[in-house]
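Enquirer: So, here come the structures, one by one.
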Structure I
């Protein structure tokens with residue numbers, strides 16, 4: 001299997017060389033799978049035995065209520081994993097819907113083989129177990145970030161909080177987001193129409209520029 005930049009940058013393979021990663025993949029029963037846009041990866045009720053690492057594309061995790069309303073819980077991007085919570089709790093079925101936000105390539109790995117050393121006494125396995133602890137801490141940090149967005153009082157403040165996070169993560173003032181307008185509104189728990197109106201006002205006020213999913217933060221927002 002070809003080692004990609006997303007695999008090298010993945011927290012779960014932190015401090016592992018390409019050769020070490022290649023050597024571990026058979027121990028993890030790793031398999032690569034391709035998904036079309038909006039193709040479902042996991043459904044509510046599924047028993048999850050493998051975690052997924054996004055090699056390319058993006059994955060949405062959505063909560064569906066009794067009436068069929070959807071709320072985006074998180075978006076998983078290249079180098080990040082998903083499904084680890086349910087894969088680690090064998091008796092609890094998936095409660096979310098996990099789907100490809102765009103055409104995506106996912107590397108699936110058996111969680112049981114990640115958390116226990118293999119029969120080959122793989123010397124790199126202990127590194128990966130430590131990395132898994134790091135990944136869980138990283139996921140908790142991401143949830144804290146989302147809570148920070150949601151606790152902002154106004155739609156504008158929620159948008160600025162989210163855009164600030166995106167800019168800081170990529171190290172640039174211009175960036176693409178993996179969400180369309182409805183998905184962004186769902187993620188921030190705001191009304192789509194009101195959000196679209198607010199985006200227009202923010203552009204008029206010189207805070208942002210945007211075209212489709214590409215956004216640029218202007219210096220004016222720093223003042």
Structure II
């Protein structure tokens with residue numbers, strides 16, 4: 001299952017990040033993302049009712065959608081998320097215990113790193129993909145510089161990735177991009193689904209045109 005998730009990630013190159021969207025708005029958002037071809041998404045653990053939502057997404061969509069838990073900061077949260085059905089874990093920082101927990105249960109894990117030292121440490125600990133966060137601080141050129149010595153490590157820029165720079169990150173060597181507000185909006189119960197659908201298609205067309 002983990003290898004299937006990673007293959008899908010490298011093919012589609014997009015992880016949708018859902019934070020703070022609650023109630024029926026979240027259900028509708030997930031449906032819109034799926035209809036738009038976005039099949040990998042994380043729901044951050046600070047979203048109300050996150051574990052029930054992860055389980056509901058798994059029950060409703062099965063293997064059609066890979067759903068993970070985001071903002072996982074410790075091993076206890078990691079275990080709870082996995083028990084709820086999370087297929088992968090995403091963190092804003094490097095916590096080796098979270099990586100070990102994911103490995104123990106056979107789940108993919110994307111820890112947050114910034115420096116080359118952190119990136120190598122996370123990869124050697126068993127991370128599958130490194131979330132470079134916040135990517136807006138360093139920009140695409142940083143990924144191009146890393147692609148020489150660390151080209152064997154899959155990187156996923158997150159934070160400030162948008163339609164204006166997503167392609168530049170991938171062209172610079174990123175394996176995929178994490179898309180939050182640039183794709184799904186800022187949170188709350190009300191989500192403009194038409195806008196989400198339009199943005200999702202734009203991101204998919206952008207990356208597919210160059211790499212599809």
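Derivation of every value follows stated rules applied to the coordinates shown; laboratory data play no part. Owing to the predicted nature of the structure, the values given are computational and were not obtained by experimental measurement. Cβ atoms are built from the backbone, for glycine too; each structure is taken alone.
Enquirer: For the read-out mean count of other Cβ atoms within 10 Å over residues 8-15, a value of 17.1 was computed from one structure; give its label from I, II.
Expert: Structure I accounts for this read-out.
Enquirer: A follow-up question, please. Looking at structures I, II, which one was Cα Rg over 2.2 N^0.38 Å calculated from, given that it came out as 1.10?
Expert: The read-out was computed on structure I.
Enquirer: For helix-only ellipticity at 222 nm (-39500 (n - 2.57) for each DSSP H run of 4 or more, over all residues; to 500), the calculated result is -11500, so let me know which of I, II that is.
Expert: I
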